[in-house]
Structure formats: structure tokens, C-alpha cells
Structure I
Amino acid sequence: MVCGGFVCTKNSLSALNVLYVMVSLLLIGVAAWGKWFGMVSSIRVVAGVIGVGIFLFLVAFVGLCGALRHHQVLLFFYMIILFLVFVVQFSVSCACLTLNKDQQDHLLEIGWNKSEATQKDVEKTLNCCGFSHVNNNGTCAASCFQHQSSQPCKTCSATIQQYAGEVLQFVGGIGLFFSFTEILGVWLAHRYRNLKDPRSNPGAFL
């Protein structure tokens, strides 16, 4: 049987969803590892990453069950959910790739002001204090703050901006790549739903 038939489409859709399962487990594992070893103290960040991982796992599980059983209802809902995820992810990826420097600075400052736990994580990891200015009378998790005489602290905005563009390009590129795998999954699911199982009764409905 040439590729593009029932078995080939089934195997391709199953393999794609196995890949999604692995990615989802990787997201959950990395978030849990970061929290366990104290690299990330923000509960919101960890919960957000784990939530995305669980959502992706559930979508992949539905797609995998639909592919293995040739289940019309599961495949239909899988197509709808995956297409909505594609629209959102494609939009976000394009936005990441087209943000200018002023827009990047504005978004970074908004994210900085939302969580004190995130601020501490960034200060400790990047060895910087404050976003746009260093408050010598305040507190800071960076090691440079304890030894200001030997190594003055830089602001976190100056450090983050050095890498913000590269990170956004990387995230946008990865998101764009996965968005095309999602539209591939929608196409495979649609094709697979309309193929008749050659092992079934020739007179049976799809």
C-alpha cells in the first residue's frame, strides 16, 4: 500500500501524537524539576507551564485514541481543538517575531511588575537588581547586592534586553514550527476520518 493510504495515515497521526505526548511530559518534568531544585520559585510560572503540558497531553491522548480506534467523534473534537491551538500559537509566534525594541521593553516591564517571586528568580539568576534602577535601600536576591563595593549591580532591564530579542526569535521560531505540525495534524485527522478501514466490512458506513 502506498503512503497516503489508511495504514500510513493512521501511523503518521499516531506518531505525531506520540511526539506531542513526549513534549508535554518534557514540559511537566522541566517545570517540576525547576521548582524542586529551587530554580523557579514563582508558583504561577510553574503552574502555567504544567498546565500547558497537561493540556497538550490531553489533546495528544484524544488524538492518539482516535487514531488507534478510528473513532469519528474523538477525531472530530481533536481536529477542532488542534485547529484552535494552531490559530493561537501561530498568532503568538508571529507577534514574537515582529516585536520591536520598545514593545519588548514594555512587555518585559509588565511581566516584571506582576510577580515578586519572578523578580527574585531573575535577580538571582542574572545577578542584577531592579528593573530600571537599583534601589540600594531595598532588598535584592542577587549576589552582587551583598558585595556592591567590589561589583556594582546592573539593572535587570539592561541585562534582559541583551537577550530578549534572541529569546523572542527563538521562541517565535519554535512556536511557528510546532504550529505547522498542528495544521499537519488537523489535515491528517480530516483525511483519516474519511478513509475506510480496509479490514472492516466493505458495506459498512465510515
Structure II
Amino acid sequence: MTQRIIGLTGGIATGKSSVAAYLEARYKLPILDADIYARDAVKPGSVALAHIAQRYGAEVLLADGNLDRKQLGNIVFHDESERAWLEGQIHPYVRDRILSTQKRLTNPIVVAVVPLLFEAKMTDLVTEVWVVVCADEQQCQRLMQRDSISRSQAEARIASQMPLCEKSSRATVLIDNNSDLARLCNQVDQAINLEAVP
């Protein structure tokens, strides 16, 4: 039986984490989280962090030597070329971690949560793509609340990603997160139980 590898993606603050948490709790599925791997890629002592510090200076480092994500975000979310450079430092590491972890798993279904699945060209790592979507205003409000940032900062972060409508057009499964958690989980139940995924 071929292993089912679900690529879970969507826009920033659309609800990917909620879907992943439910899949893990309800179905006991292994979750490969690209965000965790991306944090590992820039931990103190890493090659990527050294490159980042060399490019942007000590201002992107905290006193303890960790990356100052907020400061770095202020640079890259407003400059497409800098964002592309940064992603070039991190995405290869994330891809390798997803691949190596997935190869060790014997579970029939594995979930890879990759916010930039399309942008980072990682769709070849999965057998199907689930895209979590919500209304633009809801996405903006959730992001402002989650990260304690202004509307303009939230809008810049949203604009830095591929538009949700484009991601939706490439989805195998579309998960609508405009309602409550019960409706969200119900859609996940339906999607996970699909016998044949096109």
C-alpha cells in the first residue's frame, strides 16, 4: 500500500495548526512541521544563522545569540529579494528534514505541514495537498491577534505569500475555516476518509 503523504498548507493564520492538531489527536498521525524544521535551521551555531548575521549584522540577533525573528521579519517581509535570499538559506534544510523523517515512518498516512508548500516548490514531497482557507478579513484579524502586530504588518506578511485563491486552485482538498472548530473538524473527517484521492 502506498503511503499517503498529506501536504497541509494555506495562508498565514488560516488555521493550519488547528487542522494539524486535530489530525494528530484524533487520528494519531505523525506531523512533520516545516516551521519547527525552519527554526532548527537557524539555531545558534548553524550555518544559516551565521550567513544571516553576516548579511544583516548583529541587529538580527538577540543577546543570547538566537535569531531576532521580529527584527528579521521587518526586513524580509517588505523586500522580496531579501525574502528570497533568506528562504534560500532555510528551504533546503527543511526539505531534507521532511524527506529524511518521512522515510523513517511506516505509518500509512503522514502529514507534512508546510506553509510555503507551493512557494518553496515542495509539492513533489507529498501525494495530496490540503489547503486551509478563510476570509481575508478573518485572516488579517487572526494574524494581528496571534502575533500582536499592526494591520499594516499583518497585511505585509499576508501579501508576501502566494494568494489564497491561487493555492486553492491547486488543492486536492479544500478546508474552509470560516466557521467554528466543529465544522472544521467535520471537514477534516471527510477528507481523511476519502478512499481515493484524485
Structure III
Amino acid sequence: MIVATEGVSCTGKSTLATELGRRLGYPVIGCYRHVTGNPDALGAPEARSAAELLAALEAHLVVEQTRNERAREAVATYGGVVLDRSADTLLAHLSAIDALHGFGALTAGRHRVKEAVAAGAVAVPDLTLLLTARPDTLAERARERPGLPAIYYNQAFAEHFARHFEEPVAARVVRVDADLPALKVAQEALGHIADAGRA
């Protein structure tokens, strides 16, 4: 099973991914910035044009190929893997920035990701756990991470980001309340994983 944790920054997705990997005995594949050897090549958090936004998507898809290979190996060896972010992040981010700035790049971005999925270059989650939190929770947590780009916990960005998951790449998406304590978030997530395994 491929399980992904999703959400805007400060929702606790990386913490949840680590805990799920520990409890399930699955390897955890880090987010794009952790997997790439050159985070600067992934582009700025907030693109200034449609061309820049689509170029950043292409850079992330290169990293996704590596993540996909690691995910396949993990599933073959351990029976499952936890992804800290997935290809849905790429489209959710693109969609949010596109909506905020009116670049008109979303159709091209969706088409490009669909091509990558069809080519087998994307790790498509069987289940995505989408963590959502109140704006005040995100702002409070962001204060503990100085230097975090403000766009990542901007309320309008978060709303557009979450809206993408109405038409996700993943086979199944469930929302998890990230305002809950980390232990309860993990317990709820494990329940959803168990349900998905029985489906």
C-alpha cells in the first residue's frame, strides 16, 4: 500500500508520516526538497508567472521519478510505503498559486501530471491523508518555524490548496483534523489505513 500525508506546511504531515512509518514498518520517503540534491532548482515558493510555475512543476516531476522508484522498491520489499507529500502536492500548490495570481496555468499543469501518471513516472497513493487545520493553528505553528515563506500558511492559499483534493491524483483521499493532538491524529490516520486495507 502507498500511503501519502498531505496538507499545507505546519499541519504536521511530516510528523505523521514518520509516526506511520514507525507503526506500520514502512519506509518513509521524504518530501521533494528532502529528496532532491538541489532544492533551489525546484523554484520559488510563489512563482511570478505561468512559465515559472510550470517550470517548477517540471523540476518537481524529475524528483518524483526518483521518489516513484523508491516507492516501488519499498512496496516490493516491505509491502508498503509512506510518502511525505505526493504528486497531488504539485497540483495543489500549482492550483493555489494559479488561483491567487490568475496565471491560467492549471489546465496545462493537470495535463502534464496526467502524462506523467500514464507514463508510470508518478507514485500514485492508494490512500492520501489530507491534514487540515484552522488558520490560527497554522499561524501559531508557523511562528515556531522562523523563515518559513508566508505563502505556505496563508489562509487563501490553504483553501485553494485543499480544494484541489476534490479531484485528486490519489485513488482515495480522507481528511484528518490536524488541530487534534499528534497522538490522536496518528490514531485516526491508522483507522483510515485499516479501512482502506479492508476495502
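What follows draws every value from the coordinates through simple rules; no lab data is involved. Everything quoted here is computed from the prediction, not taken from an experiment.
Descriptive notes on the structure:
- Of the structures I, II, III, the one that 27 was derived from, the read-out being relative contact order in percent (Cα under 8 Å, 6 or more apart): I
- Structure responsible for -25500, with helix-only ellipticity at 222 nm (-39500 (n - 2.57) for each DSSP H run of 4 or more, over all residues; to 500) calculated and labels I, II, III on offer: I
- Identity of the structure behind 56 (criterion: percent of Cα pairs over 24 Å apart, calculated), options I, II, III: I
- Which of I, II, III yields 1.21 [Cα Rg over 2.2 N^0.38 Å, for residues 52-155 alone, calculated]: III
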